[in-house]
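Peer 1: Listed next: structures, encoded as structure tokens.
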Structure P
Amino acid sequence: MPIHNSSKPLVIFPDADAEGIALLAEALQTIDASSITIQSHLGVPDSDDAWIERVAPAEGLLLGWQLPDAALKSADKLRAISFLGTGASDHIDLAIATAQGVHVMNVSGYGDDAVAEHAIALMFAAARNVVSLDRRLRIGEWPSSQGLQLRGRRLAVVGLGGIGRRMVEIGRGLGMDVVAWNRSAETGNTESHGVALLPLDELLATSDVVSLHVALNEDTTGMIDGRRLRLMKLNAILINTSRGAVIDEAELVRVLDDGHLRTAALDVFSAEPAPADHRLLNHERTIVTPHVAFNTHDASLRLFQMAVQNLVDHFASSDIK
């Protein structure tokens, strides 16, 4: 552990694993963080008291997971937290942080390419029955299975953040007819980022592949409900790499049981890890992965670079003030 130079803000990475420490070291080779001191601790503290002791000297935190309220309340020197991901509010009590005068920062956009590419991988796997053919071939069968050709088919992108915009680019590169829904569509806009916008119900009813890329909030929770699932085409593919709760999972099971959709390709679930007996894990019309769409080395390195830069920039601006 490096000796703290008291003239520099002390940033503590309190819950690192071996991969995180390696990624941090690699990130520090490419960005200038000489204005701060970073100390890493391997392993998640096993109690509130251990957390309190670990973060006590910190002026900044590079946080990978859940910060107990007790540790946040007791960290008298703490001025900033840079969370390794987009979901800081799920892991830090922002009201307590505000009351303590602690500035909390997310990292967004680091995994746009990775998530979009994973969604495309799920689309191809669903369209060409890759998973079921692989399983059957391995047990001695030589099955015949008709795939779905994607060129000329309609791809619906629900949400035009960074990931959604990358999906638009890739879909067009494949020769698909790409349309989208974004919140601006509800205000009467007919185009955004060069792609035609449709009302959500129309988009679902007319598309061959629907890929979800919206943030989870009170407006998007359960937005793909039973009624909307049944609007979709009989041989459509539904892809979700956003958040599990965007879809009503019980209704999705019913729709799949009825044979209404070709495939639901899911990287996310309402409860994670998803229980082993979850119907969507064992349904013949699903393809599932364990919330790994973001997880490539390139994206992870970019995450650490951006998270550290957040702290460098924060303390630099604080010093100027």
Structure Q
Amino acid sequence: MKVLVTGGAGFIGSHVVDALIRQGYQVVVVDNLSTGRLENINPAATFYQADICGPELERIFEEEKPELVNHQAAQTVIQKSMEDPAFDAKQNILGGLNLIMQCLRFGVKKIVYASSGGAVYGEPKYRPVDESHPVNPVSYYGISKHTIEHYLHVFCLEYTLRYVVLRYSNIYGPRQSPKGEAGVVAIFTRQMLQGERPTIFGKGDKTRDYVYVADVVTANLLAMGKGENSIYNIGTGVETSDLEMFNLLAELTGYQSNPHYAPVRKGEIYRSCLDYSKAQKAIGWQPQFLLREGLAETVNYYRSLSER
């Protein structure tokens, strides 16, 4: 089977590509390299440097004729969406719609779509948040990610395209960019290893649900064959505060200074964690990596980069 992965040079997408190739799939990567990196691309994949918003996407589909699409490409930085909502909408809504139209035009059987369980729900009314929770995003990024979920649902009703939406919690792990890709683990780790002082926005009690990238890859692989036309949370159900994360990473990196504190940024929710029981029942997924275990792997990765 041939699978097209958008964002396949990026943090999550490149790990998905590696796993697909290990399982014997033919893989096509589409990435504009705005945040993705050439060195992340598996050499066994066919690579196109292209934007999902552009007309070249049709030519790629016509030439490659993928049977399944895994859509990881996105503008992912909440603060950028708040500063430039039009750019966010172009990348995440118009780009996603263009991708769906090519899937329909060229007979793709199924699309797995990476959404955001942190951003689409908004400030939780209860925790852990399940898929029945009201959707009330407080950022333009959350709006754009949720909009494509609606398009997939309606296109599924009108046509034969099948889909699975995976609403991710906060993902961390090797290859995550420490340069604004919404990755506090990557940012803190790089700063600590370089002797810089990390910044906590707020009092340190803001929480997130951290899931290791290898667990997210497993969810994507399972969603290829199971869970028709539905939405699943991908998280751990555990809240970790910013200060707890700081202290864990300080211990693992040997960092001995205190954090800098700054005002909370616009568009950020206060507390978040996801109920993954629906994914567990429907596609057989549950997280396997403990937080400390995943963080140790991540710190070792960034330490190896700093030693090169």
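Read the figures in this text as sums done on the coordinates, not as results from a lab. Everything numeric in this text was worked out from a predicted model, so none of it was measured. Cβ atoms are built from the backbone, for glycine too; each structure is taken alone.
Peer 1: Can you rank P, Q by Rg/Rh (Cα atoms, Kirkwood Rh), for residues 75-146 alone and just name the one with the largest value?
Peer 2: If we compare Rg/Rh (Cα atoms, Kirkwood Rh), for residues 75-146 alone over P, Q, the biggest value is for P.
Peer 1: Once distance in nm of label points 7 Å out along Cα→Cβ at positions 91 and 171 is calculated for all of P, Q, which comes out largest?
Peer 2: P
Peer 1: One of P, Q was used to compute distance in nm of label points 7 Å out along Cα→Cβ at positions 67 and 83, and the answer was 4.4. Which one was it?
Peer 2: The value was obtained from structure Q.
Peer 1: Can I ask one more? Hey, distance in nm of label points 7 Å out along Cα→Cβ at positions 35 and 275 derived from one of P, Q reads 5.0; which structure?
Peer 2: Source structure: P.
Peer 1: Right, next: Identify which of structures P, Q gives the largest calculated value of distance in nm of label points 7 Å out along Cα→Cβ at positions 211 and 235.
Peer 2: P
Peer 1: Something else about it: Where does the value 30, 22, 18 come from, among P, Q, when semi-axes √(5λ) of the Cα gyration tensor in Å is the thing being computed?
Peer 2: Comparing all candidates, it corresponds to Q.
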